[in-house]
Structure P
Amino acid sequence: MLLAYETTSMPETIVRHEGEHLYADEPSSQAGRELSAALLRYRRAEQMQEARALETSGLSHTDLKALRYLVQASRDERMVSPKDLTIMLGTSGANVTNIVDRLVSKGYTAREDHPSDRRAHYIVPTTAGMAHVDHAIARHHAAIVAAIDTLTAEQARTATVVIDRIVDLISRVDG
């Protein structure tokens, strides 16, 4: 007999595993079904890691995304203007101003004057901002690299072909 607070309801189980469900006919081979299931597990692990990174960072999704862009641009030795950040984030200039203000107030970014245009400035990550991104995300990326490093060259090439094929087909889907 179940108590009032106990549940074995199917809807809860369905919701809990929704991210592992394939909304199409299954692949025809057992190996294909196993690959499909592995890809769905990977997708779920990525989503969970992103949630953990957000929680660890203490930033909103958009603020962390902006900081990540700024850190990567800095590592690539590129300067980012507020307009660049607006385009990268796909948001308004006013929203970018608020994001940058929050990141500056936390000590994660700074505004630097443009060398030739006194009216313009760049947004750059501080050392603290770079460390913050690394702390939130580096272990996740290190785990991916560690897994890849266990593959033979042939396995890595095969995985690359499969993933590229999937990405290509997904990018062509409308709606």
Structure Q
Amino acid sequence: MQLQKIRSKIYNIRGERVMLDFDLAELYEVETRVLNQAVKRNIKRFPKDFMFQLTENEWLTMLSQIVMTYPVKRPKTSLPLAFTEQGLAMLSGILNSDKAINVNIGIMRAFVVIRQYALTNENLAEKLKEIETKYDKQFKDVYEAINFLLQKEKQQTLQQERKKIGFKK
């Protein structure tokens, strides 16, 4: 199973990385309705944090933002089901063909790669923030030193230009 093909079918919805029922059906080489029937027969295995149904608004937004190069094989009457990583693991328990097992292994590998990529980006963001803070402090110190010197020079000029009082020579 091509890792890139699987990664392209992982979406971020409601802050979760998910795969949609019709994409999974395509990967498992079954009809979407067959996949959904298997899920409905085992609905107790899929709590809300494992699987949820997209709202009409989420689905329309997704359709408008994602270029689908293939016709979406969905019943017009129902909205797609979204499976989180845990839901996908649970799917492997109800779809027990060799194809389903191989596809699930590929999907789990894709999620691991995405998680590692996200951690790497998070580490880079932290490093960038550290560098930014370090240089902000250094530039602040330089700015304060220049400002101090300018103030000192200004004070000396004012001191020299002031009207002198007292005895004159």
Structure R
Amino acid sequence: MEGTTLDIRVQGPAAPAVVIDAKTYTLTPESVSVQAGIMAGEITGMRVVERIEKSSGRVVSPARLTGTLKLINTSTNQSVRLVAGKIQYLDDQWRSIEIEESRTDASFTFSAYGSERLDPGQQAAHGVDVVFPAEALKAKKLKGLRLTITYILFPYREEAISFGVSIGGQAD
């Protein structure tokens, strides 16, 4: 058979499906009121999620802290531009628990257009999703969190402009 090609496909056993377990740890309390200068609010729904390969116990996705940060500008005469936030994890001596070198710090930015500026009395909600130190999870030595919020103040002024007008004759 000249010019004929025979393709042979060998099929082995199918690879077993990898099952991923999401281990969720709640933080107590789940909701905490916060105050930083003229910014007040609360962080809610705090939990730590880690994804593990069920068959091997291998960590597929390292632990992350998630929650919602709700802030309100309590000033009567200043606007703020929200810049960034950072969470530090504290042990039983209120010392910082370090995050592994291969991971970034627990920072986040307020980058959604329009949500970073808060005029007096305005509020905003921001989802928090940051790295969590494996050491704190294994040893269960986490005793506190420190939330740092970076913002820029702007004087807020409202002024009225009055000017005279008169009604003239009817236009044709």
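Every read-out reported here was derived from the displayed coordinates using simple, explicitly stated rules and does not represent laboratory data. This structure is a prediction, so every number in the text was calculated from the model and none was measured. Cβ atoms are built from the backbone, for glycine too; each structure is taken alone.
Here are the numbers for this structure:
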| quantity | calculated |
| --- | --- |
| With distance in nm of label points 7 Å out along Cα→Cβ at positions 79 and 159 derived as 1.5, matching label from P, Q, R | R |
| With relative contact order in percent (Cα under 8 Å, 6 or more apart) derived as 17, matching label from P, Q, R | P |
| Parent structure of the calculated result 1.02, given that Rg/Rh (Cα atoms, Kirkwood Rh), for residues 55-150 alone is the read-out and P, Q, R the choices | P |
| Origin of the value 1, 7, 12, 14, 12, 10, 8, 6, 5, 4, 4, 3, 3, 3, 3, 2, 1, 1, 1, 0, 0, where P(r) over Cα pairs in 5 Å bins from 0, in percent was derived from one of P, Q, R | R |
